[in-house]
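In the part that follows, the structures are each spelled out as structure tokens.
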Structure 1
Amino acid sequence: MYKNEDVYLKIINSIYLVLSRTAGTVPFGSSYLLEEITRGVGESILKEYGKQFVPESNKPVDICAAYLKTISHLHFLEKGVAHLEEEGESVLVTMNLEDCYYQEFCQGVENERLLFYCPRLGAMQSVLKSVLGVEYSSEVKIDRKSQICSGRILPVKHRLRTELVKRSGDSLEIAGERAVLFAKEVYATLLAAVKEYAPFILEKVLFDTGYRSSLAVAREAKRYYSTPEESLRVCFEEMKSCGLGRIELVTLDSEIGHAVIRCCNSFEVSAAEGMELYRSPRVSCDLLRGKLSACLTVILGYPIICEEMQCASVEGDYCEFHAYPEEEHVRL
């Protein structure tokens, strides 16, 4: 027969597993939502038992150690189970998986390939933010052979705009700005209207719309990340979160401005199905072409133009874009 503690742990692990499943289906900010839930536990404990929380210093590692000491008095975690180590502004956390109350949750997430944030590390993230006023995130690697869990708590460079989605009264906001959701049919109807009244400007309107709408995101990514690859990854994650498709950087030569980019499940291909917008065969992802051109232009620091060389609306499983400096593109 199960002990009361075993039943409680079973329930807690099941709750976290269901939360991971559910968060993965949320269209905006699913990772951020799950992270906020895990951090909320730490905030609640700190609020309730803050008087026992006395860090030796404002070093992140000492703050995390003081938190673990606090919860060990509450029998949430045995002393000595977690090993903390300082690495710059980050805190390395090593644990034996067999000693962790959340091992069933971790195993379930791994088996089902779900989103994952460690409740232990999430709690320490919230404590660091409370003391230092700095946003932290975490990452975890589990070695099944040694049964060792290695985590890292690190300062957040940048949050995706599409993670910061919330409802405010009757409005929807993304990163504090008013937003609205449109179904595919609305977008398709807009394209049809432009074609009917001004067919010759359709391609230019879509390209320019994509270009202008991506400038702010690209500038923000460039400000927070040190390499073009990292900055582009953030931009592509934003586009994916918005439902435009899964975008992958195949090759990039930042010195000469050449790049090959692929997009799987392009929204524009889906929206154009059944519509005679272009002469067939013809590429159709002009909005995305503009977005990619803007991102590369801002991040590389000089004008870049993307052309769609292969589109899934014609053949294949993905759309492929080739990027060149504007001057070289004119010569081509």
Structure 2
Amino acid sequence: MSSRLLTVALAALLLLSIPVLRPSGGALAQEPRVLRLSTWVPPGHELNRSVFPAWARSVERATGGRVRIAMEYNLAAPNAQFDLVRDGRADIGYVFHGYHPDRFLLPRLTELPGTGVDQVAASVAYWRVHQAHLARADEHRGVAVIGVMLHGPGVLHLKQPITQLRDLTGMRIRVPGGVSSDIAAVLGIRAVSLGPAQAYAALLDGRADGAFLPMESKESFRILEVARHSVEMPGGFYDGSFSIVMNPAALDSLGPDRAALMSVSGERLSALAGRGWRAADGRARTAIDAAGNIVTMADAAMQLEFEAIFGPIEMAWIIKASQARGIDALSVLAEYRSIARTFSE
């Protein structure tokens, strides 16, 4: 009996040592590594509708299914995303630089008006210039930059129309920070510092008379319901810059899959995000027309008013960036604009 029991035991151990096969014939794979991506815009926003899902599929394909991306909402306020990722409470996130004026100076080169390109060209140019010049300043210390992006040209959304920029003096306008804050200061605007999700309520209850936001926000944050008038400036009043960041320990922990993830990130992710922002602006214009909102392009006189404002703002940035970060800011800005204006998809 003991001999028979020993034989059975040995057979059982042998069976346990044989890999379990999938129907396709391959060995049972490990559970995939799931990376948590923090997102703070509404579920229907283009970043969540198309951009991050498409990138997540690319990551899964590139890693053979070993790495997956899971979006999670409302993990922290928009201005707390950098710390969220740096501290490892999320693996991936995106940071709007205007919310961190004391940390980010160099991204403002992409926010300066006058480049006159769409979001894809701007985002790709930003990635290339970041890699070539800006990264060495280490303004993103504590996180790994895996992509960048710019939203569409900044638009002035108002409850009441204006005929000249000086009409804005004393008005309460939601301002996102960065270059838009410099413009607001010169115009004598009473800046209201709010995230885009809070702009709707501020316009509704009278705490704000208007808001600087890209056109897509008219739909995604329902601004078209509370600010029926929009003023566009050729090339935008400003651009809004973001970095897509990852916790360095989480990135390094991927081992060989780190290179696979980065192969679908960087410039590819930046261009993908730019296409998403461009599509969102286009969809918003359809909603704006349906809602009966009034969109006005700044006339020649208003454009001259604006040119007198942003010239000194640009020069001030060039001087400050050169002195504080030790770069040739004038040539880097020229390189950024050259790449953006000659980029072709």
Structure 3
Amino acid sequence: MSDQPLTLTRYLLTREKATMPPEDLALVMERIAVVGKRISRKLIHASLGGELGYTGDTNVQGEQQKKLDEWTNQVFLEVFKYGYPVCSLVSEEMEEPLHYERNCRGRSYAVLYDPLDGSSNSDINGPLGTIFSIRERASGHRADASDLLAPGSRQVAAGYIVYGPATQLVCTAGAGVDIFTLDRELGEFILWREKVKMPPRGATYAVNHGNAAKWHPGTRKFIEHITSRKDKKTSYSLRYCGCFAGDFHRCLLEGGMYIYPGEKSAERKAAAGRLRLMYELAPMAMVAEQAGGRASNGTVDIMDIMPSDIHERQPIYIGSSEEVTLAESFKPES
């Protein structure tokens, strides 16, 4: 890299073969970067300001809402209120999309996001993230999300931000995966690595073993296989932090896979996924595929699934291509 730092906006304006015009991409990503900077700064001081813990409310998913969940979602709403060309926001924290008619001038987009991935880690200073997907809105669209109900292959850009020892922004617009690191002195995301390639195989896996009793037999057999220690191909180590973005980031850089299988419960005989397809799984799947990896629900590629609802959930097996293909061979969701 040259002595002159290459900022996110400057870099995106020079990109070729992206799936959206460079000017639009730079405008949208510049605002997502602002969101990341604000969240990163807030996380540093949240414990001192009494802003950790639960609000006492539940979100639209029926999950207990952390104070930071509510705050981070509000950051998105504020940043994109006058955020042309983004006219619609879809969030884990909102039952219906929020539409800004004033931003619908010509070509327009929707940003779908999980504002604070892994928020259960916020009270213990654990890894946290933000996941986002960018989709182009159809010509003549309405305020609802009907035109957005399309496979992940229709995304024009996607990525995530991880908040750890460094704050890093990972994004793709159909021309490879690039990683930017927040330089706090400059107040800018600076290019760290471009066109990142995920190793075809890794040595770690991430899954919540506490849910094993709810998994399909095929999933349990797969986990038994990769932890049997019979040979090098079955000698995986567990690495799980409870933040999808954080766990996947390890896979992106070092190989391996992240797993959140379908689960059955006493109230629900049929197995169901837990993570949301449109603003968690699809954007991560786009990053994985652009880096040479794969993402599957155990049967079909995540990017090929047609959603029926903006909050639809699916199982996920994502990471290095060899591991995901191996997982599918065990028919984990059958």
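No value in this document is a laboratory result; all are computed from the given coordinates. Note that this is a predicted model, so its numbers are computed, not measured. Cβ atoms are built from the backbone, for glycine too; each structure is taken alone.
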Highest-scoring label, criterion being distance in nm of label points 7 Å out along Cα→Cβ at positions 121 and 225, among 1, 2, 3:
2
Work out Kirkwood radius over Cα pairs in Å for each of structures 1, 2, 3, then name the structure with the largest result.
1
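With helix-only ellipticity at 222 nm (-39500 (n - 2.57) for each DSSP H run of 4 or more, over all residues; to 500) derived from the coordinates and found to be -13000, which of 1, 2, 3 does the value describe? Let's see the in-between values first.
On the way: 1: -15000; 2: -13000; 3: -7500.
Comparing all candidates, it corresponds to 2.
For which of 1, 2, 3 does relative contact order in percent (Cα under 8 Å, 6 or more apart), calculated from the coordinates, equal 13?
On the way: 1: 13; 2: 25; 3: 16.
Label of the originating structure: 1.
When Rg/Rh (Cα atoms, Kirkwood Rh), for residues 89-248 alone is compared over structures 1, 2, 3, which one is greatest?
Working: 1: 1.08; 2: 0.98; 3: 1.03.
That would be structure 1.
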